[in-house]
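Please treat every number below as a calculation from the coordinates, not as lab data. All values reported here derive from a predicted model rather than from experimental measurement. Cβ atoms are built from the backbone, for glycine too; each structure is taken alone.
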Structure P
Amino acid sequence: MRVEKNTVVSLNYELSDASGEILEKTDTPISYLHGGYGGIFPLVEEALHEMETGHSCSITMEPEDTFGEYDAELVRVEPRDSFPTNVTVGMHFEGGAEDSDDFIVYKVTDVTDDSVIVDGNHPFAGMKLNFACTITDVRPATAEEISHEHVHGAHGHEH
């Protein structure tokens, strides 16, 4: 079966930086609903369109095609007393403007006696990335998966 709109594509992948260092690698296949549903990078989806099980590809992507440019304005210095007493580097917190329902996940990058520095950038923001993958399976999506716009069951979302 070919990868087309409203098929579920399963694949193994490696995500590496420009120097070839592997940043992420699957141990088991991931699955996504093909056809513009936002389950995978658009350039990867485009490269896999009309391919079949066993097809491998490698796509080099600029920051604007993945997690965006690094935004220094997303690094904030906050008062230490705004955080729990056990706050440590590496913890994650949600934050956002008081008048908005939008939020950002911030990672704690430094803790001092008076302040906590948090960074709302994705860890791979600003990086040129290489996505190498092999398709392990292609199947028709169910009507429920299409209406929910994501994969259900094995390697997908459970309700």
Structure Q
Amino acid sequence: MEKILISACLYGHAVRYDGNDNLVTHPLLDKWKKQGRLVVICPEISGGLPTPRPPAEIQTNGNVATITGDDATAAFQAGAQAAVALCRQYNIHLALLKENSPSCGSHFIYNGQFDGTRITGQGLAAAALTAHGITVFSEYQLDELECTLNSLEEPP
């Protein structure tokens, strides 16, 4: 059975920078939970960051900075590597990650100016997973994830 890596905040864990979650309620998620497919991670927590923590965004130079100006790149990189390691451990090929996050954004991230502007890009964990052959989906792509999951599990 294929496993799916999922952002802890989407699973309902209060790990966001502001101490909240981004719980997604959807019949597909309920089904995957019951099937025992979901492997939960928060790359930021795995990288050593606390909850709550200052908001962070990827800067134009590729580093991650907090709104207070601290460099958080090393923690975000460590979290990205933890996500890759978890996928290797469980032979995971699919990930469901939080869009817009500097760790988990699969299509969009914020522009690094802390002004709410989104740009095309990937968070550090999403990029690392993609580089290691893991297909990354956002919470807005549950149906696509289900189709990909079904295609991986079809008998030859």
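One of P, Q was used to calculate Cα extents along the principal axes in Å, giving 51, 28, 27; which? The value was obtained from structure Q. P, Q: which one has relative contact order in percent (Cα under 8 Å, 6 or more apart), as calculated, at 22? Only structure Q yields this read-out.
Ranked by Rg/Rh (Cα atoms, Kirkwood Rh), for residues 25-72 alone, structures P, Q are led by Q, which has the greatest value. If helix-only ellipticity at 222 nm (-39500 (n - 2.57) for each DSSP H run of 4 or more, over all residues; to 500) comes out at -10000 when worked out from the coordinates, which of P, Q was used? Going through each structure in turn, the value belongs to Q. Quick check: 24.2 is what I get for mean count of other Cβ atoms within 10 Å over residues 41-48, calculated from one of P, Q. Which structure matches? Going through each structure in turn, the value belongs to Q.
Structures compared: P, Q; top value of distance in nm of label points 7 Å out along Cα→Cβ at positions 57 and 137, i.e. the largest, recorded for Q. Sorting P, Q by mean count of other Cβ atoms within 10 Å over residues 89-96 from high to low puts Q first, with the largest value. Highest-scoring entry among P, Q, by mean count of other Cβ atoms within 10 Å over residues 49-56, is Q.
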